[in-house]
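Down below are the structures I want you to see.
Nothing in this text is a laboratory measurement; each read-out follows from the coordinates by a stated rule. Because the structure is a prediction, the values reported are computed rather than measured. Cβ atoms are built from the backbone, for glycine too; each structure is taken alone.
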Structure I
Amino acid sequence: MTDSRLAGADFVRATACLMVVGTHVAQRVMPGLLPHWGATTAAAVMMGAFGVGAFFVLSGYLLARPFWMALDRGEAMPSLRTYALRRAARILPGFWLALTVTFVLSFTLLRFPFDGELLFRYISGVALVADFHWLTWFPVEYNGPLWSIGCEITSYALLPICLALLFMLPGRTRVWGGRLVWVVLIAGVIGLQWLMVKYLQPDSYHRDWGFGLVGGAKVWWPAYNPIGFYGLFAIGALAAGFQVRLVKWRSIVFDIVAIGGAALAVWSMADNFPYTDGYGLNSIPYGFPWFPIGVALILMSVPSSLLVRRLTEIAPIAFVARISFGIYVWHFLLMEIVRVLWQPRYVYGGMYAVPQWAWISAGVVVASFVIATLSYYLLEAPVIRWARGFEDRPGAGSPTLSPAAG
């Protein structure tokens, strides 16, 4: 096992991506026309919204790992310049492109009224601050999933700030003292979530999904907020702290832990069924804390497992993981283009012609894969390679980030 390929990470990334796409596809069929088993299956697939939570756990896990390794070795923090460059190169080109294309199409081809509010939302998205208020939570129309990118970028910014506290600990207390401090930090995030839910409730005016994405954002807010999602991210970071201590171990015990983690994640989804938001402790979404803990156990244990790691390290999974970002940021826009320009019944619970729903959805998924593949090889990967030339070079006492974090 190398730092550049952590067993289990591709599996979680690919699975989370397909879960989210499956959710949005399943939402468009009219469940009342399906047989009982079909309606139940569609409702179960819609629980794939939890895949968004898995993305946050995975990001925290991958990005925190180099910091934990440096902490345990008694070294300085990894280069924050390299950290910022890699995050920007990996996320911003694809995100800004999808955001801008969606924004332009919204008031041209898709005929959404252009006004100052729409422009303000877009500018907030470009500036990476859309996640701090319900009005801008969805930075554009017709591409709802872009909301999570702003939250994730906020988590990217918070991670090194919080980890810097651990590097201030005395040398002998860093290893396990750092992990304990991180648990306390997660508890603090949960406390902040409680305060936000209690004191930042928006007014009831147009607080309903019937008033579009802005009205829906008021429904979500403040349970959905960047601090609460940092709680999921921080659980992933804690998993990395344990994984780096276990990196040399190999045992069937870790297979059992990985399977147990998967079972815990599935149980959390089932426990929240059919409520796709899965509000958990202090209204943090996606089955908090049990679902993110389940995902964290998978990530922590698969690299040291004997059998499970072989099942997760296969070429199709790696490919889907590689292009998953493009799939995530483009698939919903394609669905909305179909709805506005061709099939107006392709809305939430609107398709009564099940065969047509299936063919449309299959076409959208295939098109999403094609666009995501082009995006990765023509935009994302070239920018990542170009940005590597600007990174700090590692030297004595100045460890860089592992390739896995890029």
Structure II
Amino acid sequence: MFKSDFLKSISVLAGGTIVAQIVTFLAMLYLTKVYLPDSFGLLSLGTSLISICLPLATLRFDKAIVIAESDKEIYNLVVLSLLTNVIVSVAILILGVFLYFFNIIDQVHYPLVFIIPFSVFLYGLINVFQMYFDKRSKFKITSRAVIIDAFSKSGMQFVLFKTFPLLGMLIGYVFALTIGVSYYFFNTVSFFKNCKKQATKQSLILVAKKYDKFPKFYALSNILKSASHNICSFTFPVFFSLAVLGNFSIAFKIVKLPAQLISMALRRVYCPKAAKLYLTDKRAMLKLYFKSTKVLLFIAIGPFIIFELFADDLFILFFKESWWSAAVYAKVILIYVFFNIVNALAHENMIILGLQKTFLIVEIVWLVLSLILIYIASILESSFLAVLFYALVGVFMEIIVFLIQYIKLRNELK
């Protein structure tokens, strides 16, 4: 029964993500013809800033929802996540207004002052709802959300390309977040009543103390993870140009697209199941981990081979000449994306095994190494070397993450 439910949950999420993949890919083929690389570069910069702020918005109490041990804990974690989301989003807005009035940021980035805090707030809500429905195993709801996001984002980006040739991609992204939040609100019957009933000041304090590793270590490690994974988005506009960032970002998206959404579906199903097994049967958890990782390997190997052999031909076939240089970046980052997808469940195990503090140290090393090597590449005036160094550091750190969690789990079985 457990195995059947696990596979059924994966198939439900995978169905939605496959549709979303197709929509996103087809939309990308058209959007790259009407938007310039600078627009994709600004989108990459905006989404990278959002991803860094997001762990701080909920202090990662939302991630604790999937391993909560009772309904009372679930609803208290939801309330904690929502409260911190509001406070942090307002704080980001105040900081942005301060930067705006004192002319600390470039004029081209002024719209980000208002887009970033609003997007962080919306994305924070979506994450809370998503973790809640994943905990309840209501994967049909979250699967439909992925499809709605793909259609609403691509559709709005298409509509806005003439009116907002630079900002259209980013505005479409925010529009999709708004639609996503509305969709989840529509599906939350009695959700807020239960939150009000279960959450008290005393219970919130108790739950916050029980899961204090999440705000203390995991939130910060997630911020550093986002910073290291998106380091190119922050450094390329400074060291190179928005156009270079745009080419890099489209290469990254194209390479990740075939396998990442499916791997994300598997991760979301795996985490609550593995968390339960960790408390009751660690050997069964290890078995589930290896079987699920083999599935990720099977999913990733096909796109890896195809892109490695035919990346240049695919970009020439589907994209305008201004995007052809992205093929060079795609082939370089391919090896890192492969390791990242196959190793996805190791990152989930770091949470389940209580290795948040260790994960924080890993992310610090990851960020520092990436920043140093990209800076060296900028001195050499080579964006190609910057991407190569980024990929090599990523592969090295993925191996480290795998070894840490695997050794920890094996030791607990002795």
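Annotations
- Label whose coordinates, when FRET efficiency 1/(1 + (r/R0)^6) of positions 77 and 309 (r between Cβ atoms, R0 = 35 Å, to 0.05) is calculated, return 0.15 (choices I, II): II
- Structure (I, II) behind the derived value 37, 21, 9 of semi-axes √(5λ) of the Cα gyration tensor in Å, for residues 69-220 alone: I
- Origin of the value 23, where relative contact order in percent (Cα under 8 Å, 6 or more apart) was derived from one of I, II: II
- Source structure (of I, II) for helix-only ellipticity at 222 nm (-39500 (n - 2.57) for each DSSP H run of 4 or more, over all residues; to 500), computed value -29000: II
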